[in-house]
Structure 1
Amino acid sequence: MKILITGGAGFIGSAVVRRAIRDGHSVVNVDALTYAACLENVASVADSPGYAFEQADIRDRAALDRIFAAHDPDAVMHLAAESHVDRSIDGPGTFIETNITGTFNMLEAARAHWTRKGKPAGFRFHHISTDEVFGSLPADPAVRFTEDTPYDPRSPYSASKAASDHLVRAWHETYGLPVVLTNCSNNYGPFHFPEKLVPVIILNALAGKPLPIYGNGANIRDWLYVEDHAEALLVVLQKGKLGRSYNIGGENERTNLELVRTLCTILDEKRPLNTGSYADQITFVADRPGHDARYAIDPGRIRAELGWRPSVTVEEGLALTVQWYLDNADWWQPLLARTGVGERLGVKA
């Protein structure tokens, strides 16, 4: 299968590119190479005969039409998006343009391509989204997001992703475009751009800096190892029912404080300090505006219908992640110089 993957130089997208090539698919990686993208993420497969790269912005419809015509993909996996909540608070306009208008352009370019090809039954448009579109959950562990949970986005980022989800469903219902959708929990793992919680904690700890935790650290997230997520996305692309959405979770709920303490324990073991623990660097900072209390995924549908489950616990995945950052300073050190990396964002609201 030839898969056109948008955002394939980003964190999750690059994991999908690497996995797809490893599974024997051909890949057309379409990425605008904005601040969080890095072609080093796909260097391990860039010389594969089944890999092609196109630098293009999904807001540029003409560029998308050219790419579809030139590469004739059998399927689309749409991951390109602005994704950092704090950045969306400071600059929501880019999120609206990329996540909503960009998705509209992708849908129209894919529909035009599918129609020109005679509407082949095997074509798929897989839209990759987030559990943040569902809003916030109570502390009750019995309550989790399902595919039928009403949308209730609370940030510019999650609102833009909710809008893109609705567009994809509308293009399926109105035009018959063969789509599948997924909503995932918080990802972590190798090649994670150093502005999100897990890499920030690892790199700040190694640098002897404070380990910032928003509010009191009681916010709960379900954590999904990115390599597991990539596998799940390809399963949904190939086996998911048309028009259906699938929630992908790691089955690993932790408070932010528990997660950070786990990272500190792993670092204490892998690179011990002369005295004390990395946990001594934990610092509580002002909370994010509109910070959702809890996200938790019920992955029952993907487990029952497609037979997929995550392969690692959060402790196992975090140990793999910490080791990767310890071994790959040449990858993350240059990224620390990019605009906004290492700064506290999203506090202007």
Structure 2
Amino acid sequence: MKILVTGAAGFIGSAVCRYLIANTDHRVIALDCLTYAAGYLDIASPSYNPRVAFEKVDIRDPKELNRVFDSYTPDAVMHLAAESHVDRSIDGPMDFISTNMAGTANLLEATRKHWLTLGPAARERFRFHHVSTDEVYGSLGATGFFTEESAYAPNSPYSASKAGADHLVMAWHHTYKLPVVVTNCSNNYGCYHFPEKLIPLMIISALEGKPLPVYGNGSNIRDWLFVEDHARALCLVLEKGRNGEKYNIGGNAERTNLHVVKAICSILDSLVPDAGGSYERMIRFVTDRPGHDFRYAIDASKIQRELGWSPSVTFEEGLEKTVRWYLENRDWWLPIRNKNYGGQRLGLTSN
């Protein structure tokens, strides 16, 4: 099978490509426009793997998308290309609308045109897998979980743009009968994570001896999902998920932001002790994010029940693996820190 993966040089997209290469015999058409957050550039190298073809293409360019479909005739699409950082969406919302909504519409149309050229059996087998986020559901209180039936209530420009993309995908399914599956995941973490996100930002800032900024009082809660577990789930949904269905993917690992930061400090205290004392001394509470959602939590019982997937890595195991990876791969994140993003605060615009 030939699978077109958009956002293939990104955090989750690259994990999907690695999983496909290591665990299947599928061919991969890796598509990415290589923005500032394209952290896994090996995939763009001609020597990366003979089963991978890389295309530097922006999903906002319909002509180039049509060329890719004509050239490679994929059997499935895994759509992960997106602007994804909430803080950046507060500072510059239009980039998120352009990529996440207009780009998704372009991709859906290019996919539909290609799908219509296929024979009946190939049409039946084809899938467009749209990868989304739990943030489309809005914010939870102290109890409850997001299910596949939860009402959409996005609160940030990022989550609104992803909610719009979800609706576009389902509209193409209902209107044009395009075979689709949609997944909504909780917060991912792991290796190759661009250091604007909480976990890599805290690890790298601690190693550099810089303050560890925690929004508000650190009580906001997220469900954490190890990216390799997520990649496995996504490939399972592509192959076995039911046409027209949604699947929520969660890590069963709710933690407050403050708990996460303190856990990182504890691991660093063990692996690379600092002469000045525990890394926790570097924690600083800062002005909260505008409109900060209080809690996300995923009910992943549907994917567990129907497809047999469950997380294989506990949060504690995955977090230690992640910290060790950043310790061992300074040559990956140092150039990013020096050129692309120095750790400065984003998303303080409030009006």
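Output the label of whichever structure in 1, 2 has the greatest value of FRET efficiency 1/(1 + (r/R0)^6) of positions 35 and 155 (r between Cβ atoms, R0 = 25 Å, to 0.05).
On the way: 1: 0.85; 2: 0.55.
Once FRET efficiency 1/(1 + (r/R0)^6) of positions 35 and 155 (r between Cβ atoms, R0 = 25 Å, to 0.05) is tallied for 1, 2, the winner is 1.
By the measure distance in nm of label points 7 Å out along Cα→Cβ at positions 83 and 179, tell me the structure among 1, 2 with the highest figure. Could you put the intermediate results ahead of the total?
Details: 1: 2.0; 2: 3.4.
Structure 2 gives the largest value of distance in nm of label points 7 Å out along Cα→Cβ at positions 83 and 179 among 1, 2.
Any idea which of 1, 2 comes out highest on mean count of other Cβ atoms within 10 Å over residues 123-130? Let's see the in-between values first.
On the way: 1: 23.5; 2: 18.8.
Checked 1, 2; max of mean count of other Cβ atoms within 10 Å over residues 123-130 sits with 1.
Only the coordinates and a few stated rules stand behind these numbers; no lab work does. This is a predicted model, so every value here is computed, not measured. Cβ atoms are built from the backbone, for glycine too; each structure is taken alone.
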